[in-house]
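Read through the structures below before going on.
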Structure P
Amino acid sequence: MDASGESVMEDTPTGPVPKYGPHARLEPLAFAGCPGKGLNYPQLYTRFYGALPKNWLTGPTFSVRIGHASDETVRRNGASGGVLSQVLIYLLEQQLIDAAIVVRQGLPTPEKARAVFAVTRQEILDAAQSVYIPVATLDKLRELEPGKRYAMTCLPDQAATLRFLQLAGDAHARQIRYALGPYTGTALCPAAIRSFLRSCGVSAKDGVANLKWRAGEWPGYLEIQTQSGRVIRSNKFYYNYLIPFFITRNSLLNMDFANEFCDLSVGDAWSPQFERAGGGHSVITTRTRVMEEIVARMAAEGRLTVQPVEELKATEMHGHMIDFKKRGGYIRNRMRKFLGQPAADFGMKPSPLPVSRVLVEMVISGIFILAGTSFCRWLVERVPERFIGPVFNRLRLGWKAASKPTKRKGLGSLRMIPTQSNP
């Protein structure tokens, strides 16, 4: 939100960053709503939902279901059941919106991604699939046409800022009638793509012709086609080895995993029952009455195949990542503040917070700091992906099992206590 109109978002190896023109004048509302410094979540919950969450693990909820798009084309085209795509298509077909703002991989180049306007079913499907690099979605607000209604897919920090802007009366933000988004754990710096290719022996001169983060049968695999015709595939759980080396700062500092300020939040249903069934299943969380009515109507009309699930059962599918965000994010921000580094403040702190959990986070943070160095990134590129992927997955599962007692301790009774540090 630059009053001069001269500023743009510029691509960098770590993601998009604002580049200000010589006469740039940043509006006060833009700084107040910046998720990088943090927003007061308890105040935002109260102002937008009318109350604090009853369940701090999921955030405010209207209903929680497990399901997928009934249309197999939509379901198979998506990364996790096609629910977001199906709902966006429904909103367009029912003329509840004039366009949807979605994120599409491959624009302006195959390695990059952009937020685009979708006005047809096919354009929605073209933007299906996950995108694991940062995209400046809210930048599209200034391109909205007066009088038109929009839906927007956004990440947790973007959804919180959108609600902040709407509550502040921003005209563009209020044109977003529906906010939809995925559960979001970690994102990768764009530099991870080229690092991955180097580990696979791809020359820097061999450009990327096509990239999909979740190709094939759910849960999918990273698929990259190079300009020379080479096709590289990596199991989703194998290419996750890139996370410690290229995780974005926002992934570490943001405290929202379940996209708690979206009308509709959707995440993978990580459960042996649904993983064995295949095809892709999602946890479907409605947070507003209007979205609950839409999802219920779609289910009644056979557009969505759903079944109810208890909130606690749904949180068990993502307990590790909920803890990573809710308690881990708070600890990492406090550590940065203690060291005199910029840190986000979300106006709340987790309770209980055992000392053992703080110690575990110190180990995790140490790993991220070490892995993010140029030397470690260079070193891991010397290990072929076919080796590092399976080894990392075994280490991941071992660490998850070893740290589970500590990371889950007290998680079931977790609550967030409002603080006064972020007015």
Structure Q
Amino acid sequence: MILYDKFTLENGLRVLVHEDSSTPMAVVNVMYDVGARDEDPGKTGFAHLFEHLMFGGSKHIPSYDEPLQVAGGENNAYTTNDLTNYYCQLPAENIETAFWLESDRMLSLAFSKKSLEVQRKVVMEEFKEHYANKPYGDVWFKMRELAYTVHPYRWQTIGKELSHIENATITDVKKFFFAHYCPANAILVVAGNTTTVQVKALAEKWFANIPAGEKYNRQLPAEPKQTAPRKAIVKANVPLDALYKCWHMSNRLDDGYYAAELITDILSGGGSSRLYQALVKEQQLFSNIDCYHFGSTDPGILTIEGKLVKGVKMEAADKAIEAEIEKIKTTLIEEKELQKVKNKTEASLAFEDMSIMNRASSLANYELLGNAGLINEELNKYQSITREEIRSYAQQIFDTNNCNTLYYYAEEKL
């Protein structure tokens, strides 16, 4: 059981406190309810760009990192299609440094042309290095475009195309900031060797005077039900042929999400999993194979991907995957196999909860989903999934008409 207190400032900032006196450290986590799904389709990559810009200095603090390092702290951030998260860990006696830093950039980020140019270059290099010039780097650009027709999950967090960041102006950046980075659209979680009384006092001192801003009203187009299979073929300069298949699945709060999570573990959760045993070890069709999903807030996609052994035909590999899928759709999983993946999930959740950094992040995530209390309910949701539900959800997810397939061929060298 992870205990926490919660209060809300008058400007709408939600604050959660998790006290843990067993550590000398404290974590200050600020989560903004904005991700790549909230971008203009013609100006994508902005949420990720802001992950970088927020470290470019604020009105009263030219460098975010230096004061934190002097206070013995470390920090990082990440952006997804659903959210943006900034977090730092430092000795608890220096916790006010983190409040000062986070509040100043929420109140008055420095919008300088120099900062924009510096961070623009960083993001553009990241785009080129990890996506444009990396083997298989364009897979998810193509797969998202294939799987999604209207929902903004159809582009990646890095952005749909390089020109969107290349052409971003100070005006564009300011507009995006004031629409999303405000108390009404943020959650502050403080965990570690602190008290709710101390956090309340510091939150009032450093955040209460920041104008609330407007709570972002998200109105995204719902992805229509897929009614026919889709397929794409790519040839590129890569070492091995690769096969990618994905199917639409439930949103983060639906019971089907928990079933899908267990299904991914049944199919590819380690060396004893079904896909590895059948397709890598026994039939030797793939050199590696994986099944996963992205944990998306809105309905996401469950994926199977693998690199083929040289000489194996793509169609044969595809049929072999379909044969394994047919088994989980038609035959009840044994209780022993289901219990094994449930035990693995329980161990994973317990391991995550060992770190105050993870506890703070989880509380912020669950609060963003609408209920921080889910942090103590997740395990029961996994444990309650039955063998019959696994089969039922497998039939629902692995519907032929719900499938998107990408054949990614290695170009033959002359």
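The numbers here are math on the coordinates, done by the rules we state, and not lab data. Since the structure is predicted, the reported quantities are computational estimates derived from the model, not experimental observations. Cβ atoms are built from the backbone, for glycine too; each structure is taken alone.
Work out which structure the value 39, 27, 19 belongs to, where semi-axes √(5λ) of the Cα gyration tensor in Å was derived from one of P, Q. Going label by label, the one that fits is Q. If log10 I(q)/I(0) by the Debye sum over Cα atoms at q = 0.13 Å⁻¹, for residues 207-334 alone is computed to be -0.75, which of P, Q is the source? Derived from the structure labelled P. For the read-out semi-axes √(5λ) of the Cα gyration tensor in Å, for residues 87-270 alone, a value of 30, 18, 15 was computed from one structure; give its label from P, Q. Traced to structure P. Structures P, Q were shown, and distance in nm of label points 7 Å out along Cα→Cβ at positions 359 and 375 at 0.7 was computed from Q. Looking at FRET efficiency 1/(1 + (r/R0)^6) of positions 175 and 255 (r between Cβ atoms, R0 = 41 Å, to 0.05) for structures P, Q, the greatest value goes to P.
State the single structure among P, Q that was used to calculate mean count of other Cβ atoms within 10 Å over residues 71-78, giving 15.4. Can you show the working numbers first?
Working: P: 18.4; Q: 15.4.
So the calculation was done on Q.
For which of the structures P, Q does the calculation of mean count of other Cβ atoms within 10 Å over residues 111-118 return 20.2? Computed on structure P.
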